[in-house]
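S.K.: Take a look at these structures.
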Structure P
Amino acid sequence: MDFKKIVISVFFLLTVSGLHVLNAQQYQISLLTCDPGEMIYSSFGHSGIRVTELTTGRDVVYNYGTFDFGAPNFVLNFATGRLDYFLSVSTFDRFIAEYDYFQRSVREQVLDLSEQQKLDLVAFLETNYLPENRAYRYDFFFDNCATRVRDALATVLGEQLVWNDAVREPVELTFRELIDEMVYYMTWSDLGIDLALGARLDRDATPLEEQFLPKYVEGAFGRASIQGDGPTRPLVGESRVILDFAKPAGTFDAINPYWLFWVVAFIFTAITFIGFKKNKLFIGFDVVFFGLLGLIGIVIFLLWIGSDIPSTKYNWNILWAFPGHLVLAVVLLRKTISPWVLKYLLFALVIADIAVVFWIMGLQSFHPSLIPLLLVVILRTNYLYYNLGKFKPVS
């Protein structure tokens, strides 16, 4: 009798143990890292979490980078930082088909998680996917598709996750420089980003903050380890390439701000020299130039005061692209000028010089293509200040 009880007990324990092992093999979880695409919204790459259910063959990707182009006021909400992204789930085949179509490479890092860690991570993702939880307020630098993947794993593993940043190659890049890495050859987009984002981006990003870019999440996962649940082991158990396409050679657009703005500077230098020799102002050029700068300044000002995006604050591009330049452009068309116009020209000259000082001192880095435009602002405000009264009566 006792022997039978022993056999039954052993059988029961083996059965439970077998179920435990089976459960441990229920999931395989991976980080997917996708190379950048050719469109600005895809130019920074993408991260996703692949979950394969081994017992059923269900193979899905949890994607925190989903947004709705058709949402009301999409452009306005994006510009003002009020756009919600959301977590979506698609089959792996459907996910990978898009990257295959656009010829964007995809790499996979299989995570060496314990049974319980896998279950906890899947439960975390499923909870995030509930209708009331799946949307989140997008922040390009601190809450995006890459940081959400990182934070999901950090939440589940807690102190067991060790990033090992000390072993990484020393990199001291500002947020702006990290962006420039990704959009260097997209010259107009690069310029637009630099115009819209302020001085807060000109500080070095910490290793954790670098992970707003998917390629840095991939590198961090490759260095990380898990400790505290047995022998310390690497977070990534296996790495493999799913799609591999040759990266296109980077080339500048045929029409780009680097040479175009120097052409503008040459034209204004020429008309200033000719005007000085022939006693002419060529005021029409100034109306167009300062009118455009004023419009840019209004956009910068609205982003500064009206956007929920912290990175649009303290944007010192407004020193040379000042909203008041639009008013200047209008009054320059009048036959007579008020005394304040000369004072404004002196003010515009001074703040443009301050912008150069801010750049030199590193308070904010401006886009390199703007050098000739800054020179034009300084040149024309100086020229008009000393010569405008000669051609238009002051009243």
Structure Q
Amino acid sequence: MKALGFVPLRKGSKGIPGKNKRKMLGRPLFCWVLTEAIFSKLDEVIVFTDDTEIIEFVENQFSWTSKVKAILRSEKSADDIASTESAILEYCEKVAYDFDIFCLLQATSPFTKVSDINAGLLKIEEGADASLSVVKTHRFIWNQKGESINYEYANRPRRQDFKGLLVENGAVYCTTKKALQISKNRISGNIVPFEMPEISYTEIDSEADWITVENLLATDLRKQKVNSKITHLVLDVDGVFTDGKVLFSENGELAKSFDMRDGMGLEILRQYQVKVMVMTSENSALVTARMKKLKIETVFLGAKDKFGLLQGYCLKNNLEISNLAYVGDDVNDMANMCRVGWSFAPANAMEEIKRIADVNLAKKSGEGAIREVAQFIQKYNTRF
């Protein structure tokens, strides 16, 4: 059976302008669910949007997988009054319902995991016509008439004795092709809910919501950290290898300044079988030349979504994320730093990076910060 993932995105957003592509923990919001969808049991994932910038981004940054396609949706299905169902049906008719299971994924649900998507698909495989993600709430619900809905207020139950209610969190909806063709709705027929963690119920409709979700997401990622032997060191370039400055002429980039002590530190790490990798958002001939000089073979240039790229690398090479150390200095490194085994911030890194780093270094970037990391890893790995 072909299982299709569908991520609808619109340019317009009244509450938070440009919400879908605004960076949360350093990566566009929609990338959180998209990456999970790639690693799930879905066979294909469609990003359906009226934003050509998003289409270009997906084509450039997700070229490491053949699972994702970005397709332009019509203006009519993306205006302020258009329903999500109108976008769904527009795409389905475009491809003549070429799938067996349809899975709607909401970009504004960054807590959606591979396991959640697979749980929704499993319900369909077990015979349901549709499934949807829910969160169990133990809140006491009232209506506008002042009537309690889900409990007797005169006999208030203890939390541990209260079954609570299941509430849609708007993250994942799955349906069979047949049910979708008949109902023209994301769910219909025999509908089976499946639970997601309570943290996934937080909505993003205001700036305050955004801050809350970003902090919760960072905390959730850091909780998954495991202390393991460090086998790989991942480095940003500008602000890690260098002091972040670059000399330009009318012909473009002229020079960057590198610290020779950092190069010696990396040479020592190689002697201890630690593989060094570079991941930078810039496309720089100077960086390419310097990394060749340092004998660093794994170099990712133009990486705008470093988290997804690193997750894909780990999967392809059968690596545990806990075996990686990461050095970053700015917000586009934040997601990876929250998730890897150990994260390091140079002394002159941005303050938001210092707050989430496992180790704040004494040395500045371009002044021996990498050498300091190398010494830490050398000592740390002796326990393993």
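S.K.: Using mean count of other Cβ atoms within 10 Å over residues 217-224 for the comparison, can you identify which of P, Q gives the largest number? Intermediate values should be presented prior to the final figure.
M.R.: Working: P: 20.0; Q: 15.0.
Comparing P, Q by mean count of other Cβ atoms within 10 Å over residues 217-224, the maximum is at P.
S.K.: Using the calculated result 3.3 for distance in nm of label points 7 Å out along Cα→Cβ at positions 185 and 289, pick out the matching structure from P, Q. Provide the component values of the computation, followed by the final result.
M.R.: Values: P: 3.3; Q: 6.4.
Derived from the structure labelled P.
S.K.: Tell me which structure, out of P, Q, gives 17.2 once mean projected area of the Cα convex hull in nm², for residues 81-296 alone is calculated.
M.R.: So the calculation was done on P.
S.K.: Given a value of 1.00 for FRET efficiency 1/(1 + (r/R0)^6) of positions 97 and 177 (r between Cβ atoms, R0 = 25 Å, to 0.05), point me to the structure among P, Q it was derived from. Walk me through the numbers before you get to the answer.
M.R.: Working: P: 0.15; Q: 1.00.
Going label by label, the one that fits is Q.
S.K.: Given a value of 12.1 for mean projected area of the Cα convex hull in nm², for residues 193-320 alone, calculated from one of P, Q, which structure does it belong to?
M.R.: Numbers: P: 13.9; Q: 12.1.
Label of the source structure: Q.
S.K.: If helix-only ellipticity at 222 nm (-39500 (n - 2.57) for each DSSP H run of 4 or more, over all residues; to 500) computes to -16000, which of P, Q did it come from?
M.R.: P
S.K.: Consider the structures P, Q: one of them gives 59, 19, 18 for semi-axes √(5λ) of the Cα gyration tensor in Å as calculated from the coordinates. Say which.
M.R.: On the way: P: 59, 19, 18; Q: 42, 25, 19.
Structure P accounts for this read-out.
S.K.: Ranked on mean count of other Cβ atoms within 10 Å over residues 129-136, which label among P, Q comes first with the largest value? It would help to have the intermediate numbers written out before the result.
M.R.: Working: P: 11.5; Q: 22.0.
Sorting by mean count of other Cβ atoms within 10 Å over residues 129-136 in descending order puts Q first.
Every read-out reported here was derived from the displayed coordinates using simple, explicitly stated rules and does not represent laboratory data. Predicted, not measured: the structure shown is a model, and the values here were computed from it. Cβ atoms are built from the backbone, for glycine too; each structure is taken alone.
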